[in-house]
1. helix-only ellipticity at 222 nm (-39500 (n - 2.57) for each DSSP H run of 4 or more, over all residues; to 500) was computed and gave -500; which structure, 1, 2, 3, did it come from?
2. Can you tell which of 1, 2, 3 yields 32 when percent of Cα pairs over 22 Å apart is derived from it?
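Laboratory data are not the source of any read-out in this text; all were calculated from the coordinates shown. Note that the structure is predicted; figures quoted are calculated from it, not measured.
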Structure 1
Amino acid sequence: MVGAMTEVNKHASMLMFDDDAEDALLVKTAIRRIEYPIQFVHLQTGTEFLAELEWIKQSPERMRQTLLLLDLNMPSKNGIEWLRELREQSAFNDLTIVVFSTSNMAEERARSRLLGADDHLGKPDSVNDLEKQLLRLYERWLKPAM
């Protein structure tokens with residue numbers, strides 16, 4: 001998966017770091033329904049994720065055109081730990097990070113934002129709802145970078 005977005009490809013990219021393949025399929029389906037060109041990359045392991053991050057940070061343009069959907073409930077290192085680690089590295093200041101969680105509680109949203117997440121997305125009940133939320137994220141965070 002490393003280098004999922006090529007230099008020729010000027011499309012926005014949504015990376016999803018989540019161990020749940022079903023959630024990834026829902027996101028992929030919703031992205032296909034959006035009229036904008038968005039490349040979707042699903043990463044399930046820390047090794048895949050770190051390799052993709054290394055590739056992304058080689059280009060400021062790539063960094064600005066990437067949105068990371070970060071799941072909180074990961075098996076070995078949770079999303080909060082990953083979020084802290086990324087925000088401690090200045091190389092990832094321009095990476096848009098959206099926490100993607102089954103919980104949409106105000107307390108969790110506030111905690112995510114306090115730790116450096118740009119946004120928080122509660123996992124919706126339907127593909128239609130997810131499509132609307134992803135479109136909102138695209139228009140807020142990625143479209144201006146294009």
Structure 2
Amino acid sequence: VPAFENDAGVHLFEANAIAHFLANEQLRGKTPVEQAQVLQWIEYGEREINPASATLVYPCMGIMQFNKQNNERAKDELKHILQLLNNYLSTRTYLVGERITLADVAVGCDLLLLFQWIIEPSLREPYPHVTRCFSTLIHQ
């Protein structure tokens with residue numbers, strides 16, 4: 001479990017809480033609406049992307065047993081996730097606002113293992129905006 005402690009005695013655990021604490025206003029979102037949108041995308045990653053990712057990637061890594069039924073369901077979920085993200089990113093560079101935020105960092109991290117293990121270049125073709133956004137993030 002990620003943990004954080006500073007000289008002021010602040011103790012935190014969980015990656016998103018630590019990231020929020022350490023982030024500046026730009027990364028957290030400048031307005032209340034942007035802040036809510038940042039949280040929205042962080043939650044989306046946690047609730048939608050991560051379960052599908054774990055089901056697909058962990059058997060490849062030897063962390064979890066392969067289950068064909070779960071794998072097929074996760075593939076369908078991943079297609080839905082990627083299509084939703086692709087549609088959303090078709091008119092945007094970043095998930096919230098005009099600059100990188102914690103939403104982009106979190107969702108980028110959520111997608112990382114999928115891009116490394118599952119989403120081969122040929123599978124990226126239907127999702128050019130997701131691929132562009134992911135490439136932009138990892139080259140920051």
Structure 3
Amino acid sequence: MRILYEQYKDSLTQDNLIKVVALLTDHQTGDVMVAVRDVYVENPPIKIRILGEPMQNRKLVAEISMVNPLEVPLSNCVFVVEGSGLTHGQRVKQLEEPVEPQAEAKFRLDLMPHQSGLQKLMVDFESDQLRGVKGYRNVIIAPQPM
């Protein structure tokens with residue numbers, strides 16, 4: 001059975017769950033059976049590409065993208081990016097235009113890694129239609145040459 005976004009959008013919880021209830025009546029016996037199931041709606045992946053060679057105290061560019069999987073435009077789209085040793089606090093990117101169905105939202109973000117070693121770049125995405133979309137990328141930062 002296929003359920004379209006238009007049919008479930010108002011029933012979706014913050015945890016991306018839809019409670020599905022099926023009721024079956026046996027007309028011969030009068031028996032009634034109920035089945036309840038929570039269905040998890042999978043969010044689209046966030047792609048994070050690191051452009052260039054990651055090195056301490058040298059500019060690094062992250063390209064962040066996500067494809068709109070819905071059949072409706074995504075409005076009020078916001079990406080929040082952070083990573084210990086990679087960003088100084090949270091970096092927020094609000095998209096000016098809606099993301100059309102099957103279109104890709106993409107932007108580049110300049111980073112200045114101040115710690116060497118294994119770091120994690122985390123990205124959260126929210127819109128009026130999709131919530132709680134998360135992605136991350138491990139980045140190995142080389143120490144600054146002496």
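1. Of the structures listed, the value fits 3.
2. 1
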